[in-house]
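Bear in mind these aren't lab numbers, they're just calculated from the coordinates by the rules spelled out. Worth saying up front: this structure is predicted, and the values here are computed from it rather than measured. Cβ atoms are built from the backbone, for glycine too; each structure is taken alone.
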Structure I
Amino acid sequence: MIGWLRHGESTWNAAGRLQFGDRTPPLTRVGRAQARAAAEALRGAPYRVLLTSPAVRAVQTAEIVSSALGLTPVLDARLVERGRQETVDEVRIRILAVLRAHGDDLLLVTHGDTIAIAVELLTGRPCPVPGNADLISTAPTGLNGGAASLDLPC
């Protein structure tokens, strides 16, 4: 199973600002509460690796979730959100590289656009960009299986 968790609300999300490649906006109080709720929902889940985008908002979310899973977050720059000049195909290549490097039973804390592209890549079905702290799950490596949506109609 591969879990995809969008970071909690950041200060820029709350202000309605696009973040693109800016890694600095931290979680808001609401975002930390969202991450705690996700941690409780994930408690005891059978993940063996917790990967996170290096963006502050994703790292903070992963740190909160890590305590419920007993895992140490590992930074992976390939999980950043889509850059202004980056194509969707380039994001797909990054996602596949992460999955090939780490296999199954992963929880990936990343960004809504990255998750939507990953789910579409792995299931062949369009997926809307998930909301703050939304979680979805795909079958192992996702290449032959469908997605089991926990919070999203993907």
Structure II
Amino acid sequence: MSSHKPRSGLNGPIGYLGAIGLTLVAGVFGALGSDYFGDWPGMTGLLLTLLVNTAALGAAVLVGIWWWRGIDEAAREAHKWAWWWGGSSGMLVGAILLLTALNRPAEAELGGLDMNQIFAGGMVVVLLCQVIGYGIAWAVWWAQRR
């Protein structure tokens, strides 16, 4: 068992919502910056887009670390279990859907999609499946222990 004690103020829904809120702010910053600098031509636009995406995702990771250090051992176990079983299962489902779509270009053309759109959409589907699987597994973990 870890001797690390969680910091107060991060347990419960307020700490969780605060972490989500900060991550959302980082995401909005990244999206707006990418949209703005993504239209800039050449190496300058590429580097600025890279910089803004790195800053946004780096901030999200730091918020995640801050939040993780503040939760108790039971919450950590629930999240680890849910990510392993639910996230991995969701990734499997999403990967099957993505690989199927990528290997059926004729049907995609009927829908007016090109391969880049299929790939980008498929990545979003993989992430959504991971989050859905994680949420289900997290609920199951807590339900089994109540």
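Which structure, out of I, II, was Cα extents along the principal axes in Å derived from, given a value of 53, 37, 23?
Working: I: 39, 38, 28; II: 53, 37, 23.
Derived from the structure labelled II.
Identify the structure, out of I, II, from whose coordinates relative contact order in percent (Cα under 8 Å, 6 or more apart) was calculated to give 25.
This value belongs to structure II.
Just checking, which of I, II has the largest value of distance in nm of label points 7 Å out along Cα→Cβ at positions 106 and 122?
Largest one: structure II.
Which structure, out of I, II, was semi-axes √(5λ) of the Cα gyration tensor in Å, for residues 34-81 alone calculated from, if the result is 18, 12, 8?
Values: I: 18, 12, 8; II: 36, 9, 6.
The read-out was computed on structure I.
To test your reading of the models, identify which of I, II gives -27000 for helix-only ellipticity at 222 nm (-39500 (n - 2.57) for each DSSP H run of 4 or more, over all residues; to 500) when calculated.
II
Quick one: distance in nm of label points 7 Å out along Cα→Cβ at positions 26 and 90 came out at 3.0 when computed from one of I, II, so which one is it?
Going through each structure in turn, the value belongs to I.
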